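Below, each structure is written out as structure tokens.
Rule-based calculations on the coordinates, nothing more; no lab input. Here the structure is a predicted model, which is why all the values come from computation and not from measurement. Cβ atoms are built from the backbone, for glycine too; each structure is taken alone.
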Structure 1
């Protein structure tokens, strides 16, 4: 039917600029039915965590405003919801941008097959990755397992990331049946009572939505790109982009970030910093690449030998101390408290707290992966899984087993004046720089701050012994 609408299914692309599916639909010169489906049933164990749901609520409100209030928000199994919409409104064309999580690809394949069999035309587009995972292979047509050759030999020679698409100049919308109201959506995303209401503390730190993403990108390019390569290691500095939650929800695309950074880097004559920032986008690509080619990444060690690793049976009190920033190591506790208050943690500190959990405490990386999944606003199945496996030593291109971050030395090196620690661990704020990362050595140790839950030397020795056992058994 010539007057039937084009259905655009929004997913991890909550924006109108550089949105290939929306761009293609606009060119059809037909009314558009924009749809978002909250699909917890298909996601199962990988339904969004609490912080991501908090962010999604705001991102959907922002997108709906961009779409003049025409976004149809529904909940349920998308493989039921989308075909029903197509049948109800006699839709002949359905467009969406591709996702790469295993549960999504299986579901989307099912939906595409059903719609095609019913006579609808389905088109999918590349929007959230710079390179498609199936296009980047070694000469023997097998996937890369190490980052540097993947990025330097596979991605960069393959193609320059495409230029971003502009937002459609005008959109005509189709009025569909009523979707979830604001209150209904909030109940779906933030079931009450949410206690304690830790999510309220995140409000001042973020501006969700496409406009918030654009502002954050501009701020980074002005103040963070120059000296990024070195400055990004210091958690109290402004050299990280903080774009990860916007990329995760698709409020900005990697193509927009890549090209904006390229333009700014050339203007600043900071090719070294630009190359390093681009390579960090490459690490994001590598995580999705691994998840696509090795779909058990979130649950099974990439290195199968680690199936026999002697993980400790976690003491709930010890695990809780790590989660709540009460380990007695200020740099670790600062990171965990930053996470709990803001939904975010500096990347250097993520490595420190991760190493502490899996090596000093010998607690399985799944416990860290699950906590981050629930508490990070940028929780991303690919990056979360790949990063925790990297820290644990069992992932692709993983940190060597003997690389155990010393939380004292890491603090002294990357927070030399204690500014980051003083902000998040006020109990030790009065200590001098020479003992702030090891408060137990102070002549006046803070009474309200816990003693270390594990001795560094003993924890390191225990970890090395466990890794040696694994090596000897190989």
Structure 2
């Protein structure tokens, strides 16, 4: 929850002496509802954190930097123009309320940052030398240019005291003796902030995936429409051949001709439309031309359609994995920020030495489970051997599961049920608790040409209807280990 007025008074009393007389070196906006000021003061560089989050509005020093977006938001750009190089003159709490003023001087002119840490209405504003609002972090009660007036203070209980929370983090954290409250506040909110940051990153990835899936859907619709139009000309080669045999019988300017379809054993009669402005030979050539259009569409459009459908399936599987919380947060997609800025060394350091989830059956057989599309691809076509058993939940997005077998060995029934249980657990069938799992030898699993990672075709498969056995699942999870 947000800080109380008494907590704000205590933390301001603690950090103000460390800031006053310092210079603002840099301004950042890690998120929509927070800013950080990098301040050089008394021979040290301090980072002041101010949050206008409705649930956790607060201010304190940071001991570590928060990740920042590649492009600074508009309010951050305004603060950089007005505050960088400014000298901090005074920091104070207003009327014992949850409002803090930071008075500064920039290019000889007064400028003020107002932090209203008032819960649901929390905001951060920049005031000019006349006290007029020049910008604000969140849309608030003032328009640009209006004179700032503090909100009416609500009645508050007196004598409230700051009580440090008892957390495992604090019991082991190193807190500077000179700034204990600031360090305490950072630790109090650290776990929550990290969880929210992960959730925001996951939602950003899901949003990018949804946009890509929407574009893929539109591309599929357009390709299917083009293919359907070309499909009308599938039999036009027959019509051209039939017309070719009757060229001498077509009168000039005829609108149609009735022919016997010798390609059909029933020998039906067909009426072929003709272009009256063209000769019989010209009409015949038009029929063959339309058939060549069909062949061209089959050659050009269908592969593109299959590729687009495979891409859409892979995107849906990635989204499903994120919804199940199975996929890593840093899911590799083109829209993920900062992805391509990592060098080879950093990427290598982040790659797990042993990917996949790993389980063991009671008989000692090993089961491997992919965690996302990339791992599914690597597991099925990189690690699994032709005689290993491959499993997947039927008809829904889910993980590839491989039951490792010795060559020529028979599949143990209990090991098969264990692997099928994991295939059900790590798929969209998990919510229903039951469903059909298909299985086959790895040698019968193929990847379509141009398909996205994780998309496969299966032959000679068998089906197994499975109900999620929690006792079996618990036993398997006790044997699990993953990187």
Structure 3
């Protein structure tokens, strides 16, 4: 089930809000958990077993780390930060990490590993000896909820959070439908107090509705048309340099407005139920360097990788060479996290190499500090857009061919002339211009919704109705991050 669907907008969401507010406070987390299971299991109920299993294992592991049971008396205190841990506690955290990473690796990377082995065997003339295994279906959102659940046990182990004896509260945290299948990645330590007690006000609810309206508009009115342009041009052989850049920029806008729009809707839904989630995007295309870009893009993932991978690897505390290695490892894993394909590895490698290059310059932009910020912002956007080609392409060969087309070095073909009549329609050109204006000129949703005078409420209401009307006419409505 996706947010930008009639099923969600006109049936599931009214049901969820109605049930949530009708029930007394003590029953709301159970209701929210069951509604989230319905939301997640709508496409394939079998995957609910994974979600429930992850929750139960991490619930038990955290209590074991805290040396408590569900029936223990007295409050559960947080462990001392940096204190010594027993072998039993270390075994519990290892179990949690191994179970989460093992499930994620199996379902997300089994097909990738099998295909890579088959290609390697074929290149060595051993294709006849390869047995084709069964294909594994990727559960929606598994990358998000495994990272989210794993952060709970790690924070308990580190002493940054208290283990909970309330299984329903933990299940509600792991499965909460606003951010279950595409983030943002919420940490238990950030919402533990909100699970215990939170306020429900008309102001918070109104801000949530406005967040949701703007997010839906980003998705339906901006991301979907840009995605159509990108799909046509990426799938057409023999396009020229201008067409290739047009398609790459269209994809850069698509993935930004698709994912930031989803994040806005997730934050809005959380606000409607009293939760305040952290910001996930901070105008990333206004960055003047790749280092700054990763401080603004997908904040919940970049900070998760920093705190749970980069810092444990040693961060920048073990010399320059080790710092570069740590950056490369984190970005390669970040690429693989997004998808099980060599294109994602290359995408992560590109960003890792650029981050290392900037680190070697003292975190200064690659063009230098003396260059006007606007030039550095434009150059950074070009670098990010080129990297998106690998992220978007079906395989490395297709990505390299598209890059050659962007440099004007690819062969031209007759179909390229035909598609220009599609992608250069006024509707698509105007949409791209609006995307540019919103990206570099308009205020962020977080800032826009801090106060809601009458004119903002009227504008948000109008944009919500326009988005819903356009949605009813669109046949093209993918959510990019659902496949991650």
Exercise. 1, 2, 3: which one has log10 I(q)/I(0) by the Debye sum over Cα atoms at q = 0.11, 0.12, 0.18 Å⁻¹, for residues 303-430 alone, as calculated, at -0.35, -0.42, -0.96?
Worked result: 1
Exercise. Which structure, out of 1, 2, 3, was volume of the Cα convex hull per residue in Å³, for residues 63-134 alone derived from, given a value of 116?
Worked result: 1
Exercise. Thinking of 1, 2, 3, which structure, once mean count of other Cβ atoms within 10 Å over residues 183-190 is computed, gives back 15.1?
Worked result: 1
